[in-house]
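Enquirer: Please go over the structures that come below.
No lab work stands behind these numbers, since they all come straight from the coordinates. Just so you know, these numbers come straight off a predicted model, no measurement behind them. Cβ atoms are built from the backbone, for glycine too; each structure is taken alone.
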Structure I
């Protein structure tokens, strides 16, 4: 049991008497100790005295029970209690920090995220659920879960039919197979944009596209559909590789449409009801709104297919404990209705679903819309970031493919950090110049510091190790010891931004230490404490970057 756990255990025994919750936090400044608690504010209500008086009364008991690890305990402000660890306790825990955390103990977790639709571009809007979903997956793995990654893709529906109609009618002809994958996908995008524009101007076109849509659902043979779908999926794989994502299963709407439709029809009129030729779920009965699950043409809507998706995931990962879905907050209300309907069919399955929603990624000129064709693809954005980064790597020692891969990894880090530093649910304004700064508050800054640590430790291999006593780096030790608490909070709140903030603080603290302390002396000697500290910080930074889905480069 480390110091945090021991102090928390003692406080829990005190709080149990009053049946109250309390907080145990790490203060921002070492002047306020290693840990601080508000327990006196809680217990004072039960005792009918002021929080400060309550804190004063508690100190004697706390000092006795924690004498082996605590140097002193003080009351601060109106009644906060600050704990100051003995230096040797703090240092020993920091230098021997165990970065593992087994909260979930092998529980089976599904994480569905990204969900790009074939026949459409992988645009910047897909970057957000990909970055968040991958981070959430790694967070759950880091606390002991067995995570299965799933990508759910819309390969059937009006967007596909619109693209197929556009291919046939926009006048370009079907491209030759020998063009590049990017050119193939760009062709699909033009066809979709053309078909969308024609629907707005011509009712007959819409009827034609509806017929195509029905034929897709009926499973009629269509070579153009098969080729276009393969192009899209191959294209998506190239992007997943760049972003560092790998899915265990892909689920397609065409696979789950009939499952969802059958489930809806099976639960009429108990859950769903007929309305003007369609089958709907009356969400008003639970404070929501009505949504169509089977339309007038007898086709399952997104809502019905979503039910089929839930059933399919259950088949792929039976007896799972948690099923996470990461989507844009634009469909929050939609998802509430789907989850409510599913709850009336299978309450246990519905209760295991955890929906994490996110805001939109916006550039300075505003949100981009794939419906208009005015869309920035993920590749375009990464390439633009790479172009801005090239000047920073002119003098890099590595060349060729290794250099190209490094610049790509740093560009991806710049984008991911910008997304993950914002709490899920809020919109993200992506500023390219700020995102690539090596000065702080950016992914490249964390990567640069990790590379600096790696190279420094390599140089220490040829230095003489001395074991002279030096002043301990309290701030760094406190930050190292806080890693497990930050990881636990990140997991409990499904909030990667906590890990982002923590790693930024740790990186700044290390660089401050590095700026004032000469690690390797002029006569090529290094203190064992400093070397051990650098190794631990490197390990913590590597673990944290991995959790965020950011590559930790050994050289920059």
Structure II
């Protein structure tokens, strides 16, 4: 039995692994793919810390900017903890070898991102997340942390004692190589599986694996989800492919131009404001562009090399000489598994960190540069607390039938018919989500999407995988992913319909005002006897 089992090997999972190992725990990291393919690599712009290397800044200003972005839904105490740890987090990353860009004084270079009052985002060119991820992985390997790759999460193993108290003691996974269902037992479990914005399918910057598996398993296990309606749309993705063009391009002085080649908004306003302004301009004039030509080839190749490469590769244009056609797409999910001040969920011994968790630091709209900071700060906290919790557990592995249930589930799925193509349904769901539950929403449109999602739930048994083989059956895993997305989509829609106001990333054209007296609280969702329940809790 492992002391700490971590599900997910992105930035949050790797930081948690290092933290738990430093606390003396044995650690195993189970991952759907491979660590260096994590979504953390797409956090290009930087990590916030009030170092003041590029001008005046302070922790207090960072706190104020984050509170303002959260639109009344973020916890001020959690934000204060996050921002005060920012300086220490970046200093730690610097010590372990993250190759940050440097200014003329040799200090860590910083740039201003949207919604910030100062140049605060510490960056490694425009590869920040990638460089952080690789450095963390190197550190984990140096510490001998065990990785088990190509394992798809099915469910958490939950034990219940005579008093009815429930605790996590491991997880079941599908070995993608062999097709066998396995169980990994542990004294405590950390969920670090990322977000769920792939419910928007091709209208998302996220990789195809960002399907919310950890959240879906959490709600099935009895944990609660919160603020699931808040999905951040990044203003600048490539028009054709939805590949992210980092906010660093606008932070460096890039301009947004409409079809008439005129600027039309403050490029460094909050992301929800900029994204809706771009959407409105696209609906009016048909197209919007990002212009960085005036920055010059030397600057672009030094500070924004990835953006140039992506534009050439995926759009066929060179931003040194041409305008970049862009559109806003789903990027980051503020909602997630509800955790307390110690990163623990409603289930004892089940912790969560990173985008899959809701630490109440983003509220209704994440401040650019805070996502990498969050996974460092709360990844460390989750790892340390999970390790200490494991120290207190002395009993042997208890019997549990979750493995048998999931073995039966996989066998049963193979008998599902495939009269309906779930790939077509997945694309359809992404389109209707983007159009009716995206940047601008209304009651009628969201209820229409909810009806379609609930119909998909009824039809899942007719959407089974055509491939009946066991080894590397991607058709099977993509079907299970689709089931998780359908489950989470219902929760997102129920939460969004219930919030009859506009706040941050949740904008309703039929309720355009922010109503603190009625909705200044968090949406909480959970299941009781299979029934979806929802409430507002301050």
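Enquirer: Tell me which of I, II gives 27.9, 87 when you compute Rg and Dmax of the Cα atoms in Å.
Expert: Only one of I, II returns 27.9, 87 for Rg and Dmax of the Cα atoms in Å, namely I.
Enquirer: Here's another thing I want to ask about it. Out of I, II, choose the structure whose coordinates give Rg and Dmax of the Cα atoms in Å, for residues 66-177 alone equal to 26.7, 82 when calculated.
Expert: I
Enquirer: For mean count of other Cβ atoms within 10 Å over residues 314-321, the calculated result is 15.8, so let me know which of I, II that is.
Expert: The read-out was computed on structure II.
Enquirer: FRET efficiency 1/(1 + (r/R0)^6) of positions 42 and 242 (r between Cβ atoms, R0 = 35 Å, to 0.05) computed as 1.00: which structure among I, II?
Expert: II
Enquirer: Kindly point out which one of I, II the value 5.2 was derived from, the read-out being distance in nm of label points 7 Å out along Cα→Cβ at positions 90 and 530.
Expert: Structure II accounts for this read-out.
Enquirer: Among the shown structures I, II, from which was the value 21 of relative contact order in percent (Cα under 8 Å, 6 or more apart) calculated?
Expert: This figure was derived from II.
Enquirer: With FRET efficiency 1/(1 + (r/R0)^6) of positions 74 and 250 (r between Cβ atoms, R0 = 25 Å, to 0.05) as the yardstick, tell me which of I, II scores highest.
Expert: II
Enquirer: Another one. Figure out for me which of the structures I, II the number -11500 belongs to, where helix-only ellipticity at 222 nm (-39500 (n - 2.57) for each DSSP H run of 4 or more, over all residues; to 500) was derived from the coordinates.
Expert: II
Enquirer: Who wins on FRET efficiency 1/(1 + (r/R0)^6) of positions 138 and 426 (r between Cβ atoms, R0 = 35 Å, to 0.05) among I, II, i.e. which is largest?
Expert: Checked I, II; max of FRET efficiency 1/(1 + (r/R0)^6) of positions 138 and 426 (r between Cβ atoms, R0 = 35 Å, to 0.05) sits with I.
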